[in-house]
Structure 1
Amino acid sequence: MEQTQLVTRIEFLSVPLDVVREEYLCTVILSLLEKKEPQHIIFLSLWDVLKARHNHEFRTMVGRAALCLPTSYSIVRGARFLGLPTPIFRHPFQFIITLLNVMDTHYKSLYLFGGRGQSLLEAERNVHSTFPGLSVVGRFHGFYRKTLENNIITAIVKSNASLVIVGNGVPGGVRWIARNRAHFAGGIFVQDSEVIDIFSKRRKRPRAKELLHGRSPWGQTLHPLRWHRSVRYVWYIFLLLFYRIFRTK
């Protein structure tokens with residue numbers, strides 16, 4: 001377990017997670033902006049935790065992230081079961097709103113990357129009207145030709161944005177940030193496949209219940225094509241029991 005004054009990093013099933021108390025969140029976000037390298041904030045679902053255990057690239061990305069935040073109450077309960085410091089559930093959309101509020105209050109800048117062209121334009125317009133203190137210094141749509149990628153990276157570098165939000169239509173999704181981080185000198189990077197369409201109002205905002213409690217892994221297994229998740233959830237329970245019995249110090 002690694003602990004700084006404001007952030008506690010725990011190893012949950014050998015995967016890093018960060019514990020940040022709500023009252024420290026603004027201070028932590030601003031401290032990330034002071035660092036001289038890109039700061040990747042990652043949202044981890046239960047399935048992401050399991051993936052990080054066996055996928056080397058994904059595990060390396062998580063290990064290098066500035067913050068690893070759980071988006072599943074199954075993770076929160078699992079950490080408590082293992083006697084670890086309990087991380088706080090974070091809904092990606094709600095956390096991104098928190099990021100934008102901090103940037104807006106401190107007159108920082110934003111780059112929007114992803115989504116369809118019209119959706120991105122509408123998202124930029126709505127973000128600007130909602131966060132007037134935030135400067136939108138650039139945007140580029142997703143679903144682009146591979147030959148444009150170098151130009152996109154150059155545009156993001158030149159924008160020197162405090163925050164880069166990566167949406168849908170970007171090859172590799174969250175891995176795009178990790179694969180290209182060597183090009184960037186600083187700033188906070190965060191990825192969510194729904195956020196740009198939510199900002200453009202083409203997708204509904206998450207319901208209050210989902211913002212508070214997330215989605216149940218069991219609820220996601222009811223679809224006939226998702227029964228394999230039931231097997232993975234059983235494996236997760238087995239791992240918890242194994243770590244509780246054999247890894248508890």
Structure 2
Amino acid sequence: MRLVAYNFRAGGKRGEQNQWSKILTDFAPDIVFAQETRDPKLEVPQTYQINQNRFVWHPVNPRWGSALFIKDGEIKPLVLPGFEGWVVGAEVNNPDWPRLLRVFSLHVPTKKGSGYIKQMNLILDKIAELPDNAELIVGGDFNVTASFRHSSEAMETGRANEKILIRLHNDFGLTSCWQTANPDQPLAQTLRWGTNKTIPYHCDGIFAPVAWSHLLESCQIISEGWEALSDHNPVVATFNLYTPSGHQV
């Protein structure tokens with residue numbers, strides 16, 4: 001299973017070589033967690049025509065919003081009231097899987113008098129209200145640091161940010177795919193922002209069940225070939241969910 005999280009930046013590039021086309025071609029993803037994307041049916045019309053029930057998209061404004069692409073399974077879109085367009089969710093039922101899968105593409109907003117940390121907690125509050133009958137994966141642009149900073153880094157995670165990561169682990173059983181696959185390492189850059197494009201902002205990520213950690217083959221942040229397309233880099237996590245005999249875990 002390959003998962004991709006990516007912020008297209010203000011709707012993304014247009015034309016035949018747009019980001020949706022590149023993501024689907026370069027990564028052959030099973031699930032895409034997309035933010036700041038135009039309606040996929042406008043970006044990859046031929047793909048959308050034969051896979052329209054595989055995409056879930058909701059706008060924040062007339063130009064862009066968050067989206068999911070889910071390759072397999074029966075899909076039921078989910079809405080988190082108050083976060084329409086910022087958060088897009090779905091339940092995925094695949095008869096080959098032992099449990100239901102619930103996935104969310106997050107683009108954490110700010111609102112007047114309410115910063116990213118508070119909004120992230122409010123989103124998690126909404127997710128926590130859902131029945132505990134499914135595996136959970138969340139991916140996207142969290143606008144907070146999406147893993148614990150290494151002790152060698154000049155930047156620090158910050159106590160409020162650490163509490164978010166601890167809550168994801170303790171309350172939802174989730175762990176950062178990048179940190180799990182790259183332990184004891186300084187955080188890689190997912191966002192080039194501000195005047196200094198070398199600062200290693202790490203606000204994009206994928207959080208999957210801790211119980212899947214031994215199935216995680218890799219998690220990479222891809223920059224080559226993507227720098228001119230957005231100020232964010234794709235995060236790509238690959239799981240081996242099959243036994244040697246070919247049965248799904």
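One table, with the values for the structure above:
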| item | result |
| --- | --- |
| Given 19.1 for mean count of other Cβ atoms within 10 Å over residues 73-80, calculated: source structure among 1, 2 | 1 |
| Source structure (of 1, 2) for semi-axes √(5λ) of the Cα gyration tensor in Å, for residues 89-168 alone, computed value 27, 16, 10 | 2 |
| When Cα Rg over 2.2 N^0.38 Å is computed for each of 1, 2, the largest belongs to | 1 |
| Distance in nm of label points 7 Å out along Cα→Cβ at positions 33 and 113 derived as 1.9 - corresponding label from 1, 2 | 1 |
| Percent of Cα pairs over 19 Å apart, for residues 137-200 alone derived as 24 - corresponding label from 1, 2 | 1 |
| Origin of the value -6000, where helix-only ellipticity at 222 nm (-39500 (n - 2.57) for each DSSP H run of 4 or more, over all residues; to 500) was derived from one of 1, 2 | 2 |
| Value 69, calculated as percent of Cα pairs over 17 Å apart, for residues 25-152 alone, assigned to which of 1, 2 | 1 |
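None of the figures in this text is laboratory data; all of them are computed from the coordinates on show. In this text, all values refer to a predicted model and were calculated from it rather than measured experimentally. Cβ atoms are built from the backbone, for glycine too; each structure is taken alone.
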